[in-house]
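There are structures below to look over.
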Structure 1
Amino acid sequence: MNEKLVRQSIQKTIFTNLTSISNVLSVTFVGSFVDHKDLSGISDIDTIVICDHLTEDVFNSCIEAVDSINLSDHGLQEYILKINSSFGPLKFDEPNLAVIHLMVYDLQSHRQHVILSPFTCLDWERSESVVGMRLQQIFPVGRLQPRDFVEARRGVGNYLDDLKKGVISIRDYEFSRDSVSEVNRMHPLDDRHKGEYAYHIVRNLVQ
């Protein structure tokens, strides 16, 4: 198996499927899947989607676009596909599991995310694996302020709060007839996620 070709094939299919949705303006790959040259990041394919206006139908279309991928077509006959549509550093540590971490925003929610999570978004802006508008063209992070290191989401204060509680804070969309909101959830902070949290602290706050 040529792992580089497998990665490229998966990326191309995800790009094609998501950009076929008329409301989608941008698709960006970030994180370990694009950073590594092998398949070590297959369990966390971080995929950022920016659409013009988010509705439940658009969100479901994005889910269906990636959930329809047949891994066997990409040489991964022994793998199972999972879609993680939550926000936050939740990881899945199972053998032969390919996880597409699908994070869908519209223009307004992306702007809000940049303001609340500048470290995460600054890291995302560095990605060269993009189809459509680059994230900094939509709404750039700008210059980080000293208070961001303490007060921002995924800043020191946020990480310490989660560590004290022994949880990972994550968020999911909740749709009603005329609106969409984010609902906070807590996931137990096990040994696997302690390591991931340490990685995120170094990546987002030290680099």
Structure 2
Amino acid sequence: MTIGFEMAGVVVGVYFLKPLTTLSILLIAVIALRPPSVRYKWMLIFGLTFSLLGDVILMLPFDLFIFGLLAFLVANFFYIIAFISVGGFYKPVKTTIPFLFYGLILLVYMWSTLGDMRFPALIYTLVILTMSWQAYGQWKQTGERRALLAFIGSLLFIASDSALAINRFANPIELAPLIVLGTYYPAQWLISLSAGSDHP
């Protein structure tokens, strides 16, 4: 319904349901039982809280994109801390290649149209790719289903932010709200689910 309101331009519906959807996902992490660690759970809660803040900022009728970007940047830092709190910082350099290759392709594609946003885009890209890399590392080190959910969620997060950036800075995307939100909410949902244990 949130996506439908966004695509139809129903502002009142978007203002109500967009933050409510993220808040509902946040509550999944809050009530999660037997997390891998207390720190992991709280880092996800903080990350989802800053994501909620970013959602609110970006839906306001003002050009506050840089502040929304900052909120999501902080959210990604919290996710990184969460993922490395379980198995430590994942170090195999060769595993960074797919992430860096994707980030390079994306930035090269948008570089000429980013203007003053080049440096913020570069920093944000590096941070979100690191987040996904460490989500992958958590999964490889633990083999847990909940860690796999976090990794899949991180990939969907990258897909959502990529579509958002391309639509804003490079080329308008048909059905952009469907693509952006249709990957964003599952991303946050899967990351939130990773706060719970694999074991009953």
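Every read-out reported here was derived from the displayed coordinates using simple, explicitly stated rules and does not represent laboratory data. Just so you know, these numbers come straight off a predicted model, no measurement behind them. Cβ atoms are built from the backbone, for glycine too; each structure is taken alone.
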Q. For which of 1, 2 does helix-only ellipticity at 222 nm (-39500 (n - 2.57) for each DSSP H run of 4 or more, over all residues; to 500), calculated from the coordinates, equal -26500?
A. 2
**Q.** Structure responsible for 1.4, with distance in nm of label points 7 Å out along Cα→Cβ at positions 26 and 50 calculated and labels 1, 2 on offer
**A.** 2
Q. Upon calculation of relative contact order in percent (Cα under 8 Å, 6 or more apart) from the atomic coordinates, which of the structures 1, 2 produces 20?
A. 1
**Q.** At a computed 12.7, 41 (Rg and Dmax of the Cα atoms in Å, for residues 18-65 alone), which of 1, 2
**A.** 2
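Comparing 1, 2, where is Kirkwood radius over Cα pairs in Å highest?
Evaluating Kirkwood radius over Cα pairs in Å on every structure, the highest lands on 1.
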